[in-house]
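Next up, some structures in structure tokens.
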Structure P
Amino acid sequence: MPTLVFDGIAYGMLLFVLALGLAVTMGLMNFINLAHGAFAMAGGYLLIVLMQRWGWPFLACLPAAFAATALAGALLERTLYRPMYARPHLDQVLFSIGLTYMAIASVSWLVGPQPQNVQLPGFLLHRFELGQGGWQLGMSAYRLLIVGLCLVLALALQAVLTRTRFGSRLRAAVDDPRVAAGLGIPVDRVFLATFAVGSGLAGLGGALGADVMGMDPSFPLKVMVYVLIVCAVGGTAGLTGPMVAALVLGIADVMGKYYLPKLGAFIVYVLMIAILLWRPQGLFTRESAR
């Protein structure tokens, strides 16, 4: 039981990092980017290429995946996404879904449809065990890395959004871009940096979870289902809601697949429906935060 709970926490923290960028763009920028999973796929495939073809160490590939996908996000924000900010949400959804399928087709053509395997370094395969019997807790170094890194990212991003000038400028730019621009806030650059960081976090999550979630051209569609569930259940008013939702869903998914394997991920959807019937706006909204 403790091992399953820990594995669920690790999986939930991974879902949280994957959902961070979408939560930021939806909650703070009011922009729906369903191509978010494509950035995660790009980070995962970049890690595989760097490790298998160029011989990079695993830990060096993680910041490279973040930087590369953040740069790609910045370029796409300047060229494709910015004209969509003022469009209705339906247009944003259709546009980003189209980009997702273009990314899937491109990867299938370049790499092939077969799943890609990630060879983790030996030190991440080490396993720690605490306790005995049915309450023994087994933790792999890889999942410990996921939990620790994701927790550090969450605390750092929360500090940036709530305690820095950039966070204040971002909130002001979202609330009223014209007034913010009149006060001298570079709204375009704030949105550019926010979108780039969100894309980079998706790429980092894809690289970090390539071994846990598997990597193939359909990855954006698989991961976007869970990311949208995290954002819908947790709400996008802040980072606390998505983190709590990701942890709950991660534990439910791991334990459900272990104890009720025939139901598979069905338990996650039942839990999502139950929570949304109880709180249609998500666990944490702006009103409840006040």
Structure Q
Amino acid sequence: MWEYTDKVQEHFLRPHNVGEIENPSGLGDVGSLACGDALKLTLKIEDDVIVDAKFKTFGCASAIASSSALTIMVTGMTVDEAEKLTNDDIADYLGGLPKEKMHCSVMGREALEAAIADYRGVILPMAEGEVVCECFGVTDLDVIRAIKESDLRSVEEITNFTKAGGGCGKCEDKLRDLLQATISETPVVPVTADGPKRLTTLQKIKKIEEVLEREIKPALKKDGGDIELVDVDGDFVMVSLRGACTSCAKSQTTLKEYVEKKLRELVLDTLIVEEVK
């Protein structure tokens, strides 16, 4: 069961601006009924100011709430101001969304971009991307943008923000390749008291092993679990996990997420943990 904020519940139960503007200045139609989520956003624009916004959506509570919030947020904005809105702005306006539902705020942002592009008579660059997830029609450009904008660090997070990989799962290898390639383009340099410092591969592996032995293994062994380092490839840390973690279960955090959080805190904040069987 998802935990929704009071504001999400308010916009879901009593959504604002439901409907469609006749002869709109801009129309954004994104998603697909076949994929489970769809949103049509219509804007009335006068002198480059959005004076009205309405929506029709097919989706979950988060999709309805995100769409409702979006129409309120953009009304009264200039087109240039609205163009700068991000999916995080929508989620923040609602007091946050469950991580598994962030794609709903992304869909709102995409509908707004499409409506503004329609108003201006231009084609969005994202439309020219190569489809990597056929189940949900997500392109490589959609995925790369989500990774960069939201600092995504796992295939699971990509699915939360774009839905890619949430269907048949055949695209997971492509998503992992895109993730690794995108992260490699913009490496994050850890900062110490002495200033920026780069870790060599050997230094990185040694620090990972030290943290596993000193911090993570003892915690897991209390609950009868264990962890083994399998390989390190760039920022990807492959581990074998077994057992459970009582503290993880209480905080609704998966074992993999717990390990990744610890390694990011104590070794390097760009590390990505992948579990291998």
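Derivation of every value follows stated rules applied to the coordinates shown; laboratory data play no part. This one's a predicted model, so the numbers in the text were calculated from it and none came from an experiment. Cβ atoms are built from the backbone, for glycine too; each structure is taken alone.
Key figures for this structure:
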| read-out | value |
| --- | --- |
| Label whose coordinates, when distance in nm of label points 7 Å out along Cα→Cβ at positions 39 and 55 is calculated, return 0.5 (choices P, Q) | Q |
| Highest-scoring label, criterion being mean count of other Cβ atoms within 10 Å over residues 7-14, among P, Q | P |
| Kirkwood radius over Cα pairs in Å - highest-scoring structure of P, Q | Q |
| Among P, Q, which structure scores highest (criterion: distance in nm of label points 7 Å out along Cα→Cβ at positions 87 and 167) | P |
| Label whose coordinates, when relative contact order in percent (Cα under 8 Å, 6 or more apart) is calculated, return 38 (choices P, Q) | P |
| Of the structures P, Q, the one that -23000 was derived from, the read-out being helix-only ellipticity at 222 nm (-39500 (n - 2.57) for each DSSP H run of 4 or more, over all residues; to 500) | P |
